[in-house]
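Structures are listed in the sections that come next.
Where a number appears in this text, it was derived from the coordinates with a stated rule and is not lab data. Because the structure is predicted, anything quoted here is derived from the model rather than measured. Cβ atoms are built from the backbone, for glycine too; each structure is taken alone.
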Structure I
Amino acid sequence: MGTGRIIVESGGDKRLFETLIPLLVPSTDMKRRPEFEDEVKKTGRPAAIQRYVNQAGDVLARKHLLAVDLDDDSPDTLLQAVKDVARKSGFDEDVATKGLIKGLGLPGDEFLKGYGVTSFAIEDYLFKLVMDPEVFEILKKAERIKVSFDVVSRKVTAIREKLVDNGIEVSRSKHLLKIFQVASGWLVGPGELASRIIEKAPGKKLEEVFEGVSPVLREWLK
């Protein structure tokens with residue numbers, strides 16, 4: 001039996017899922033091995049959707065998982081966006097969407113709303129994790145962060161407000177993660193940051209934050 005693939009927006013997202021899946025889905029629940037595209041040569045959500053649609057004629061299409069940022073969409077409008085691309089590409093809409101489609105991000109989350117997040121993406125989960133006091137303390141010890149959670153929290157809020165007051169948009173968790181890095185002094189690349197957060201966060205915290213993602217991964221890995 002073929003396995004199907006996870007289709008994501010970037011190499012960084014691929015690395016995140018490679019780290020996350022074994023932590024969220026017990027090996028006993030994995031009926032098949034997770035596989036990804038060999039290489040993401042063209043990044044971004046439109047490119048990922050197009051790659052997903054282009055495989056509509058593949059007999060494995062129903063086994064593929066498209067995991068992309070919601071951005072300003074809802075799950076329903078994301079599905080419609082995929083159908084629109086399929087139609088424009090000459091594919092049957094229903095056939096092109098037989099696989100699993102998961103919009104990443106946390107619309108409606110009150111914590112993120114408090115930080116002015118209005119466009120939702122995979123970084124939502126990461127920002128919620130680093131701003132959890134329990135997770136932060138683990139990261140502080142492991143990564144030798146020298147400032148306290150209270151100091152970082154105040155700095156994140158202050159820097160964000162200063163940027164907004166100066167007309168700079170801070171509407172995505174990606175922006176807030178960069179502010180967090182400045183506030184904490186933990187300066188690593190985005191891909192490395194994501195992997196380290198996920199690897200070090202307690203399992204129960206991962207389950208809480210990725211609550212809407214776990215069922216999709218479990219379904220896909222059946």
Structure II
Amino acid sequence: MDLDKRIKLFFYNSRFSKKEYAEFYKRLAKDKYNKEKKIRYSPLFILRKDIEFLLKEIRGVTPLSTIILLHILLEGIISRAYNPPGVKNDRKWDEYMKKYVHNVRLKPFKILRNALTHNFYYLFYTNRNKNKDEKIFFNIGSYSKAIQKDRLWKRSYPSKRYLVDPKKLYIEIRKSLTLLNVDLMNKSNKDLRGQFSRKIRLKHWILEQ
């Protein structure tokens with residue numbers, strides 16, 4: 001399948017329905033569809049649909065679920081779709097954030113990522129240093145920014161709390177996906193396109209039942 005078509009399918013806008021995606025898939029992946037007679041859904045499209053559903057139904061769902069799905073989405077994008085050559089694994093996340101995510105503070109977001117990755121999705125992390133450990137807490141809700149420090153937080157021990165707005169965080173991640181999509185469609189970005197071509201294979205996408 002032509003790489004440009006694969007990129008367009010992968011980043012298909014989640015504001016459209018699954019039915020509209022299916023019609024788009026039939027046009028762009030005609031040979032694959034004629035062979036399998038089924039639709040293969042972009043995992044990014046499905047993740048975005050699920051996140052957007054949860055954000056609409058936020059009052060009836062534990063908000064943590066949206067943060068977990070955002071974490072899964074971002075980790076997948078960075079390890080598979082972005083994956084720049086020559087950048088060590090522990091630096092890829094920083095590189096992506098600096099290049100594509102412009103309105104989210106990197107340091108607290110990285111601590112949140114570490115908490116989700118290493119602490120079984122607890123909204124808690126311990127910064128360890130030579131003098132004294134610092135406890136970092138996160139609270140999910142509706143706030144003025146995607147991530148901001150809680151200025152009212154005071155405890156008798158070294159600690160901080162950050163306030164996380166999943167809806168605003170998703171908006172910023174969604175913007176980053178648009179920027180990455182543009183870079184991938186630019187044929188001069190040969191290394192980036194080559195990595196995408198090797199890592200994002202249509203045969204691994206979600207096959208309808």
Structure III
Amino acid sequence: MTWGTIAYRGGTPMIHAPFMESWWRMMDTLRQENYKDVHFMVSHQPYRHTAIMELVDGFEGDWLLNLDTDHVFEPETVISLIGEFESKKLDVLSGFYQYRVPPYDPVAYTWNEKENRYDCLNPCPSRFNTDLVPLDAGGLGCLVIRRHVLEHLRSYYDCNPFSPLMENGILWGEDMSFFIRCHKQGIKCWLAPWLEFRHLTVMPVTRDLIPVKRAAQSPLGRPLKDLE
């Protein structure tokens with residue numbers, strides 16, 4: 001088993017008290033489980049994209065796991081995410097989480113070649129699904145990435161892998177910019193739908209809130225030309 005860094009961005013979004021409770025419980029559990037070589041890192045850069053770029057530039061070990069500060073999670077979920085990532089020798093793996101606003105879509109997309117767009121996973125994967133799901137794009141909320149992937153993207157594009165990317169007339173944020181680069185380079189990304197991280201809103205968001213028929217689609221579910 002290799003070792004890496006677990007990190008969060010302490011500038012934006014704001015740090016929620018329940019997240020810190022999850023973070024400290026996770027650290028205690030990792031120490032008890034003899035994960036003594038795992039490193040911990042925080043970026044206090046004020047912007048999301050500069051924060052993740054700082055983490056990429058400074059993390060230690062073979063992989064980087066970013067956790068968003070508006071999530072809550074169980075320590076065992078983080079351990080299972082790392083374990084799945086290592087045992088399957090994956091390059092990029094995301095846990096499951098959802099948007100905090102209706103219709104509470106999963107932050108997970110597949111590429112629709114025919115329509116030239118990213119579509120939200122539909123139907124939403126079951127929490128009882130213990131098979132990995134291919135992921136063409138997603139978020140950084142609970143994402144673990146192998147070092148050699150970051151080094152390859154940096155070398156090929158001559159920039160930080162999370163630098164904002166202009167594609168089809170759209171300036172993408174740090175998360176989509178990373179996944180678009182991975183997609184173009186044929187780097188396989190995966191989703192573990194049974195490893196759930198809960199987005200904080202008034203209450204933790206879970207799959208039970210997703211309506212059977214969605215009232216609206218996420219912006220990424222529209223053709224790229226419609227977003228220009």
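Quick look at the numbers
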{"item": "For 16.8, 51 (Rg and Dmax of the Cα atoms in Å, calculated) the corresponding structure among I, II, III", "result": "III"}
{"item": "Highest-scoring label, criterion being distance in nm of label points 7 Å out along Cα→Cβ at positions 9 and 105, among I, II, III", "result": "II"}
{"item": "Per Kirkwood radius over Cα pairs in Å, for residues 137-184 alone, the highest-valued of structures I, II, III", "result": "II"}
